[in-house]
Structure 1
Amino acid sequence: MIGTLYIISAPSGAGKTSLIASLLNKLEATEMAVSHTTRNPREGEVHGVHYHFITAEEFLKGIHEDMFLEHANVFGNHYGTSKAEVDGLLEKGVDVILEIDWQGAQQVRELMPESRSIFILPPSKEELERRLRGRATDSDEVIAKRLAQSCDDIKHYKEFDYLVINDDFDESVHQLSCIFQANRLQLIKQQEANAFLLKGLVS
């Protein structure tokens, strides 16, 4: 059975990364696509696990050769998702998650309209600001900028197929899991996965 590509986007502070980590522990045959980047590895990051760390020259060559499903320059560093890696996983029947912003989601939907997209929202602006401040790593100025950017990002929620409000963490993980499970139960996928059984039942 061919896997499904899922795009998951959210404003900063909505809890997307934690939700995806919990979802991956819950679902079988589901993996994150490992992005390519030109930035230097941070402490504890492993090449091929957290990112594929490559040079700017290699990345630009990849753009020229149409290697990426989507790519962006963020604060001087390039980030992109390999078409070949995603296609390889999908062909093995693995559902693939892309954790990208709404701009990247637009690029991917154009190339792969069969993909499914999910947008995660906080329950309120007040809760969004509380979560951003709860990180205790940024100055008030940085938090204000992140909050403004998050509010701009939220305006794009209508572009996505599914909407999850991350008010209760466990319930949000459950809702995400339901999206994946329901998609796997579509008639066309069940016919593909259970062709022998169905043939025997109707013969």
Structure 2
Amino acid sequence: MSNIIGIVNYGIAGNIHSIEKAIKAAGGKVVVINHPSQFNDVDKLVLPGVGSFKDAMQELENDGFIIPIKENKKPILGICLGMQILATVGFEYGKTVGLNFIDAEVKPILVDAKVPHVGFNNIEVIKKNSLLNGLEKEEFYFMHSFEVVNYTNIVTLSEYANHKFVSSVQKDNIYGVQFHPEKSREAGIKLFKNFIEL
């Protein structure tokens, strides 16, 4: 079982410290990736992210991270904005091309309620996967104004103001969660444990 987890630090990932803490609590070792050469030193990758799709892709480009991420064959976990940039295209501050791991678009959440959607919420499992093993009944912490619109790689859905949205995705070695496991207490630590054990 390989458990050196690389957290990709690309400038707008404001939640790195809390992700690092949660992964360590789950029994993983953490390397914060600040340079493309470090991708070889880790067994799995976490793409964190807080901010806008456009800025995220620009920062990844500036740091020389896009090619090593795309060439990577190791498991990747995208968290919140990190999940959104796995998509083909995002529409935040104009149209921006994403990493294109998941055939999806990222669009604003359109609901008759306060946006961003903030707080603990349930997940409804559509397709079982190892990342969410044993977590089917748990609540996770969300904070987002955009959603991933995808029809083929959906693992879980969640509901906000009578609107169902995709709360996690998976395709091959690529996993994405719209919620913040690092802010989801025990459930989040269990998710990181599952990720370490993949």
Structure 3
Amino acid sequence: MKSKLKICGLRREADILMVNEINPEYIGFVFAKSRRQVNLETAIRLKKRLNSNIKSVGVFVDDSIDNVVSAVAGGAIDCIQLHGSESNSYIQTIKKIVNVQIIKAIKINLDDDVFREYPDADFYLLDSGSGSGKTFDWSTPLNSSKPLFIAGGIDADNIEEAYKIFHPYSFDLSSSVEVDGFKNLEKMREIKEKLDSLNGDNNE
């Protein structure tokens, strides 16, 4: 299985033009309070400029179900990422309303039982915190029944090591492909080329 790439935190038309060139499998719009936060109107506008083969993910932190569903119904996002303390019943409720895949973020300082708390999520995203940009302890034993997104401090210098350890469904990057707080084409290109090379060496 080849690992995919998600570039998160897009907020400008320039960001969309860059990812359209790099062509990752996923991008992320952050609806939660953040310096990368976008509103629904902006996300819809940016989504219209995005390559049709790239899936857009909406990142939410303990938001109302109405707001999450509105982002899907408005055409801004194709997938949902929950980065707060949302419960499995919250996930179940959303899935009864909209038919999209849901990524549940998990902070890796917890035990294996946390993987069993969200049976209705489609993916888990592993991170050291809420967009901390720092790696978690990669020696932590993982026993996940779901495909994994690996986030937190992944960059061009350590993606090969992370690939060998996790061989995840997808990597999730944001600050490591930025310069002075803005997305950077060269950094995106470097990480995409490294991942393509790693996937090319993978015979599966």
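None of the figures in this text is laboratory data; all of them are computed from the coordinates on show. This is a predicted model, so every value here is computed, not measured. Cβ atoms are built from the backbone, for glycine too; each structure is taken alone.
Of the structures labelled 1, 2, 3, which one yields 23, 18, 9 when semi-axes √(5λ) of the Cα gyration tensor in Å, for residues 91-154 alone is computed from its coordinates? Corresponding structure: 2. Consider the structures 1, 2, 3: one of them gives 3.2 for distance in nm of label points 7 Å out along Cα→Cβ at positions 75 and 187 as calculated from the coordinates. Say which. Label of the originating structure: 3. I have -14000 for helix-only ellipticity at 222 nm (-39500 (n - 2.57) for each DSSP H run of 4 or more, over all residues; to 500), calculated from one of the structures 1, 2, 3. Which structure is it? Checking each candidate, the match is 1.
Between structures 1, 2, 3, the calculation of FRET efficiency 1/(1 + (r/R0)^6) of positions 11 and 123 (r between Cβ atoms, R0 = 25 Å, to 0.05) yields its largest number for 1.
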